[in-house]
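Peer 1: What follows are several structures.
Laboratory data are not the source of any read-out in this text; all were calculated from the coordinates shown. In this text, all values refer to a predicted model and were calculated from it rather than measured experimentally. Cβ atoms are built from the backbone, for glycine too; each structure is taken alone.
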Structure P
Amino acid sequence: MLELREVPLPSPGSQQVRIRVHASSVSVTDCRVRSDLSSAPLVFRFLARLTVGFGRPRQPILGSALAGEIEAVGNTVKRFAVGDRVYGYSGVRFGCFAEYVCLKESGGLMTGGLVPAPTNLSSAEAAALPYGGLMALHFLRKAEVRSGQRVLIYGASGAVGTAAVQIARHFGAEVTGVCSTANLDLVKSLGAERVLDYTKEDNPGGRYDLVFDAVGLRKTSPLKEACRNALLPGGKYQSVDRGAPRMEASGLMVLRELAEAGALKPVIDREYPLEQVAEAHRYVEQGHKRGNVVIAIRDN
């Protein structure tokens, strides 16, 4: 259950900053962590409960992506100052569905990171960038995508997929996006040379250097099964449900540079106020969002 509560204002430790959160976002992973995880892969369920908590979350305030402003700094903080506009990913520390959160100035593999926000993005857009952007960047780098390659992205209209289409295009790849009928124009507008409708087609239309499954193992279709066999010799198949992506500050800096260069712009489907975070989770759980769902947070 998600409910709104008044909680004490957090105080930053010596290596922490306190952030006044302007916006957060709801991802599929956020919903899985809150739920019983029954639909998640077994390895993911075990690792999630090991790090998050078995009976209930160790951190009762969920939310792992944010954009906001530094309001206070610990006495050893050097990278940030009061008033700095930042965005970041809190990882398993969560806490971003709140008006204020304290995070370390330097994150890590499991605790994300915090960096200056892209100067050309709104708070809502900046908060929509970390989850899908970091996931897409990790798997495209892992596959060593480069100019001239043919890349197929299955689930090209979600948070990870919309970022992956744009990043793969920036890397110089020829991108084919797979999505539903309603999202064909969106994926085309993001830079995909070809778009395939998984509700109507079962032929991937060629062979690829990389097939990237951006929705994971919980969803399939005849076209998705055909994509597994559509690799060129030496080609690679990547899935968001395989391996632990690196969600670190260095990746956030890359995303910031891409955003400021105009190569990456987050897609926002809906925006909810903090008071309606439960409704936002319900919408994400339907599995049909376009890009990202943002939580607008304003203190009283």
Structure Q
Amino acid sequence: MKKTYIIAEIGINHNGSLKNALKLIDIAAAAGCDAVKFQKRNPHKAVPEEQKNKPRTWLGEEMTYLEYKLRTEFGEGEYNRIDAYCKEKGIAWSASPWDMDSLDFLSRYDIPFIKLPSAMLTNDDLLYKTVATGKKVIFSTGMSTAEEIDHAVQILRSAKNTTGNGQTIGLLHCNSSYPAPVNELNLSGIITLKDKYPDFEVGYSGHELTLGTTVASVLLGASILERHITLDRTMEGSDHSCSVTPHGLFKLVSGVRELEEAYGDGVIQVTATEEGPRKKLRG
């Protein structure tokens, strides 16, 4: 079985603190993840006008929703530090752009992929421009119809053919509820996507509270995994409650690696360690 590429989604679970972000990078690297991922926005453009002035309480302080989004957003200084720190730790990093400005920002860095969130699956212009960067593109399919996914796939294929970059494209089966109910995960959708889009790499982005379901997705063919991580599920913020704790992340990664080792080639035969018992018990 091919080694699964595991992405620890820090997102905005750093709560605007670079110190928290570096701690989460440490945890992901120690657990054996291949990459950490953040989210990048220009809040002035990404936040809808009708939401900008809505009241929001953040860490005990009253502010507008726009001010809250600005408080939790990293800029060039923080990302320069993240870029250098990940190199020190031997782990890759990337981020999900939510607008064109953020895509341009991320394009400055030597990152191995750009991940588009489920919310941007219907943003045709962003899909085209992401492929044009020449980097590997990964996108999630949460809260999307089969027709919307197919439309996005056709755009990505067209953009890839136009640019001639030949980069890999991956799509991640996903349920965008936070947290996602187990009975709505529909993990067999991974098989559906693999059958329907054989030229794409297929993976899984999970928002459920359980770990076993994510490990099971590998058995169904997911070669990329993404899970949100947090220092503490009780921290203030929208994504913490459905994120994996440090202890859970270690269990998740070890579970995936154990599955990969145990999968085998399907050939039924007597193994080397069975030779002794076979001779003793059968004569």
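Peer 1: Output the label of whichever structure in P, Q has the greatest value of distance in nm of label points 7 Å out along Cα→Cβ at positions 26 and 266. Don't skip to the end; give the middle numbers.
Peer 2: Values: P: 1.5; Q: 4.5.
The maximum falls on structure Q.
Peer 1: If helix-only ellipticity at 222 nm (-39500 (n - 2.57) for each DSSP H run of 4 or more, over all residues; to 500) is calculated from each of P, Q, which structure is the one that comes out at -8000?
Peer 2: Numbers: P: -8000; Q: -12500.
Traced to structure P.
Peer 1: Using FRET efficiency 1/(1 + (r/R0)^6) of positions 82 and 122 (r between Cβ atoms, R0 = 35 Å, to 0.05), single out the structure from P, Q with the greatest value. It would help to have the intermediate numbers written out before the result.
Peer 2: Working: P: 0.95; Q: 0.75.
Largest value of FRET efficiency 1/(1 + (r/R0)^6) of positions 82 and 122 (r between Cβ atoms, R0 = 35 Å, to 0.05): P.
Peer 1: In addition: Match the computed value 21.1 of mean count of other Cβ atoms within 10 Å over residues 98-105 to one of the structures P, Q, and report its label.
Peer 2: Values: P: 21.1; Q: 18.1.
Among P, Q, the structure yielding 21.1 for mean count of other Cβ atoms within 10 Å over residues 98-105 is P.
Peer 1: Of the structures P, Q, report the one carrying the highest value of volume of the Cα convex hull per residue in Å³. Please list the in-between numbers first.
Peer 2: Numbers: P: 124; Q: 158.
Checked P, Q; max of volume of the Cα convex hull per residue in Å³ sits with Q.
Peer 1: Something else about it: To test your reading of the models, identify which of P, Q gives 11.6, 33 for Rg and Dmax of the Cα atoms in Å, for residues 178-241 alone when calculated. Display every interim value, and only then the final one.
Peer 2: On the way: P: 11.6, 33; Q: 13.2, 41.
For Rg and Dmax of the Cα atoms in Å, for residues 178-241 alone, the value 11.6, 33 is produced by structure P.
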